[in-house]
Structure I
Amino acid sequence: MAEYMPPKVWTWDKSSGGRFANINRPIAGATHDKELPVGHHPLQLYSLATPNGVKVTIMLEELLAAGHTGAEYDAWLIKIGDGDQFGSGFVAVNPNSKIPALMDRSGPTPIRVFESGSILVYLAEKFGAFLPTEPAARAECLSWLFWQMGAGPILGGGFGHFYAYAPEKFEYPINRFAMEVKRQLDVLDRRLAETTYLAGDAFTIADMAVWPWYGALAKGWVYEAAEFLDVQSYKNVNRWADLVFARPAVQRGRMVNRMVGEPETQLHERHEASDFETKTQDKVSQ
């Protein structure tokens, strides 16, 4: 195979991009006019149950479980495969055209919040929950939160793309990113040998950010790569992954805006807490 020689000036080849070629493009902005729906709750979430989307639905369900009634929300489905994220309404909420995106309509002026880590911090500060206030503990929590912001693209856009989605498999990128993902798992495993959760003894937004990627990887839900990466050898990561998944709010959050998996694990849109009960009833009646 001939070695690829980069051109002097890169140009967009629409045929490249593998599985996501139809939505990948080198320009920003809306492709079509489409207003976003608005429900009757203070918080309006526009998302999909990718790992980044799951972070926020876990946070919202945890807030409600902790008694923060102001965290009631409507979760609207954004089908990124269909290009919903390029509608004018969505771009107005998130100019980066990525899920999740949040509108807080609890005050006189709606507030937009985008990027999953930003949304977690915003909600934690708004409700005074899942983010320590003591300086050292707060710094530890935010350090692990932002660790995930930097580490996640290595697992997703790096390893995940070349291992699972690229139109062809090549040894170099798969090995390069597999090595780095295993280093990341070792970072987590060493930390979780010392503490119950990532920031210490308490469950925080750091766990909410990291678990949908690395916890799901440990449980075999991401890229079908658990055996390839020998994820089971990271005993502390697996202990933590099971501990977090045992939380009922995490299980509910993982269902919201989900379009894959068994039907009983999917709740395409969430507008009331009773939507989960209806889903359970549907499962029993089948």
Structure II
Amino acid sequence: MVSPLRDLQFRLEYVVLRAVAGAVRLVPLDAATHLSAWCWRRLAPLINPKRHNRALDNLRIAFPEKSEEERKAIALKHWENLGRVMAETMRIDQLIADPSRLTIKNPEVFSRYSSKLGPIVGASLHMGNWELAIWPLTVAGADPACVYRTVNNPYVDRYVRYQRRDLYPGGLFGRGKVEGDHGESQKTARLIMDYVRRGGRLGVVCDLYDRTGLPVPFFGKDARTVTIPAMIARRTGARIWMSRCMRVGNDSRFEIELKELRVPRTANHSDDVKWATAAMTRQFEEWVREMPEQWMWSNRRWK
């Protein structure tokens, strides 16, 4: 039971969010994202030095051959991208309603299966605007769902889910204290397994540190990595579609690349899961190396 004082705080936070979102939606989309990028580049390192220093530390692990100035430049670019994502998050419905802003880089890969998709686990990483990585499944009428980190504030959490209703017609499975569309709280793993087994299409962003995950190499250093995509695909026979969303230029225009990851099915389930998780992480590393300024370096990846 939430106390009246706590509920008042939640309501005030929600009012502030809606006011900011309203202001962001008043101006043209690209103007809003450019302004947000400009502010984040200059203010984020000052307001949140802990995360900025983490970004620099992560860049030293990934690119020891680069100079400190080169790594600082990537870190600032990464803050710019996050600033754009923040503005886009408040206008995600408008983004997906404009097909000119989203293209599939390799449509032949997807069109090969678009009429016979079957159960799917979509594995993506925090690149470009990562939420849009699921978009090919949405426009194909596959009704994808996703796993997301719930927000403690129930009013904000409800708003977040409402804003994404068109991108994830299958709903959102929440991980945290607030229940998502499927009514889950501590049962997310079992629910998403059953969802995919019944033919569902599920999106998971899986490039962050997971203390219960498998240690697999990422930029030459073991990183504990989420195994949900590999485990579900191995047990249900689903396909794994790896997806990255790349920002084109500095506007809200994106290109989405897809790759199928074939999960082995040998007599050793654990080895199959570890192989697939390592293969997924290798692909993520390749993608990050190509566009380091679009990846979220300020998040925790190594212990």
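Computing distance in nm of label points 7 Å out along Cα→Cβ at positions 65 and 137 across structures I, II gives 3.6 for structure II. When distance in nm of label points 7 Å out along Cα→Cβ at positions 153 and 265 is calculated for each of structures I, II, structure II comes out greatest. Given that mean count of other Cβ atoms within 10 Å over residues 97-104, derived from a single structure, equals 23.0, which label among I, II identifies that structure? Here the read-out was taken from I. Given a value of 1.6 for distance in nm of label points 7 Å out along Cα→Cβ at positions 105 and 257, calculated from one of I, II, which structure does it belong to? Considering all the candidates, the number was obtained from I. From which structure (I, II) was Kirkwood radius over Cα pairs in Å, for residues 81-200 alone calculated, if the value obtained is 17.1? Checking each candidate, the match is I. Looking at FRET efficiency 1/(1 + (r/R0)^6) of positions 193 and 249 (r between Cβ atoms, R0 = 41 Å, to 0.05) over structures I, II, structure I comes out largest. Identify the structure, out of I, II, from whose coordinates helix-only ellipticity at 222 nm (-39500 (n - 2.57) for each DSSP H run of 4 or more, over all residues; to 500) was calculated to give -12000. Structure of origin is I.
Throughout, read-outs are computed from the coordinates displayed, never taken from laboratory work. Bear in mind that the values here come from a model prediction, so they are computed numbers and not experimental data. Cβ atoms are built from the backbone, for glycine too; each structure is taken alone.
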